[in-house]
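Structures are listed in the sections that come next.
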Structure P
């Protein structure tokens, strides 16, 4: 396995897109490290998508 190093800057005053991007990059890192069945990875991704949808709807409520 090839090692990678990534530096990420994060601000408390981030946009929702930044939060989603950060969530997805962490998701990718974790899934790349798991040696599990692709079907299970798909289920995890589906579950995570539900969390992102919830995050977006909560952020949109705050804009009202």
Structure Q
């Protein structure tokens, strides 16, 4: 699978970085989301103030 972005973790648990494709190059952020339920996303993906996606933290079952 191709890598289309690079991000750096900030002290508050958010991430800042860049998403690059052949037709797109944008600064993006992953910010900690308020969880409404156990299945709610852990992070919201934003470009400027526009939400473009979400992310969930994954923990390995065997290694924790």
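Odds and ends about this structure:
- Entry that produces 14.3, 47 once Rg and Dmax of the Cα atoms in Å is calculated, selected from P, Q: P
- Structure (P, Q) behind the derived value -23500 of helix-only ellipticity at 222 nm (-39500 (n - 2.57) for each DSSP H run of 4 or more, over all residues; to 500): P
Where a number appears in this text, it was derived from the coordinates with a stated rule and is not lab data. Just so we're clear, the structure is a prediction, and the values are computed from it rather than from any experiment.
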